[in-house]
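Every read-out reported here was derived from the displayed coordinates using simple, explicitly stated rules and does not represent laboratory data. All figures in this text were calculated on a predicted structure; none of them were measured in a lab. Cβ atoms are built from the backbone, for glycine too; each structure is taken alone.
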Structure 1
Amino acid sequence: MLDVIEESLHRWRVGLVDDDPSALRATARLLTVDGYDVSAFSSASEFLESLELGIPDVLLVDLRMPEVNGLELQAALNERKLFLPMIFMSAYASVASSVQALRGGAIDFLEKPYDRATLIAALERAIELASRERKSTSMRAELVRSWRTLTRREQEVCRWVVKGLLNKQIAAAIGTGEKTVKVHRARAMTKMHADSVASLVRMVDALEELPSAIAPGGEHQRAG
């Protein structure tokens, strides 16, 4: 419920990049009136320099710009591992450039001039994607935090549990008693908020995709 309230109060940040001053002002004004938090930039370079101050939720970018064009900006963001939901706009888009943009991860490609309904519909699709990614990122962060509350022994027991081993088999594998394994297993399930072995398996599978986040050896962990 709290997530729903926070989502409704969140003012979505839109990065707008267009070298046409009049188009930039008009689009920024339109989106601001519609409740978006708009940051407008007259060049891709200007936008890239602004990233140190904050990253928008979605990005609306003109395709044809001097120096660094929209596709080059997209490539630069991908190189930085910043996969923002992007919407391209252009009055002179070719099929090849449209395909390249979509392959690079663009959500939509708008042909100028576009009307308000078309723009807002495209933004809503991009924001839906951004919202899903934000929730996924939050869930992964919470999962890592829970994992890091486990002792090394509890983590070790978890890894054996998800492989399908029984308590007595785990005890033999790690050189301890079956009762000790039961204690470690119960504590791990509680700390991970796992209500079943199946849910623990899903959690550990998700964590295995974040190896650096769950690598053993952190100061927060005890030998256990």
Structure 2
Amino acid sequence: MRAVLDWDPNDPDTVKVHYDVSAWSLDQRAELAEALADAELAHVWVDEELVVPEQLEPDVDAMFEHLEELLGPFPVGLDDDDPGVEYGLDEWSPNDRDSLTAALVDQQVPHRWEGTTLVVATDAESTADELLDAVERGELVLLSPDGTDAPQEALSTMFTSADRLAKDPDGNGHELIDLAPSLEPRRPPFGVPLGVWSSAVEATQRLTEQLEADDHDPSAIIGAAQDLRAIVRPYV
């Protein structure tokens, strides 16, 4: 148990570090909260900010980096002092708005949604214009319209296999091994951002490689399984 868990966040002499995660989805914040609890890192939530004692800043920074590697780039919130540039997209389909959001996150463009109105950082207007044009031209599609997306069952198989192997590295991984060759990084299942799906496919490949390796390493299998489970959990 970490001694720093006894910290008092209300102590005015305690130096605290704030992380604004207001742009993160609820699932992403849940993953962060679970990771903090698992690592026994002292923290409190103040509205949509994570607050930790200064002593833990390196540990939390490293956790953020690891989660971003697993779950893809996180949304970047718009600075409170930036009025931003507004785009009224009420005539766009939900699919096109989702595709645009995924692209904004991937490009790390600070933004927020106010209903169907997109607000982006003032200095990112040209990048946002390019992404909007690309969506309108059909060049940025989150969900393929031709029915060739990965089946939703793939997510369930990936999660259940990873969860089982994270607990028992000597367990049955044949279902995941059979699935892996059919996964296309550029064809996510319905509702899964492209960047997340690509990370999930890569994590599946790493796990199956460990399962098929001659030098069976249980700890490596557990680590790879935990990574895959964390990526797909919000989508099953």
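With helix-only ellipticity at 222 nm (-39500 (n - 2.57) for each DSSP H run of 4 or more, over all residues; to 500) derived from the coordinates and found to be -15000, which of 1, 2 does the value describe? The value was obtained from structure 2. Set 1, 2, criterion mean count of other Cβ atoms within 10 Å over residues 182-189: the highest-scoring structure is 1. For which of 1, 2 does Cα Rg over 2.2 N^0.38 Å, calculated from the coordinates, equal 1.38? Attributed to the structure labelled 1. Suppose P(r) over Cα pairs in 10 Å bins from 0, in percent, for residues 54-165 alone works out to 13, 33, 23, 14, 12, 6, 0; of 1, 2, which structure was it derived from? The read-out was computed on structure 1. Of structures 1, 2, which gives 2.8 when distance in nm of label points 7 Å out along Cα→Cβ at positions 30 and 62 is computed from the coordinates? The read-out was computed on structure 2. Assign the value 0.90, calculated as FRET efficiency 1/(1 + (r/R0)^6) of positions 110 and 190 (r between Cβ atoms, R0 = 41 Å, to 0.05), to the correct structure from 1, 2. Answer for the origin of the read-out: 2.
When relative contact order in percent (Cα under 8 Å, 6 or more apart) is worked out for each of 1, 2, structure 2 gives the greatest result.
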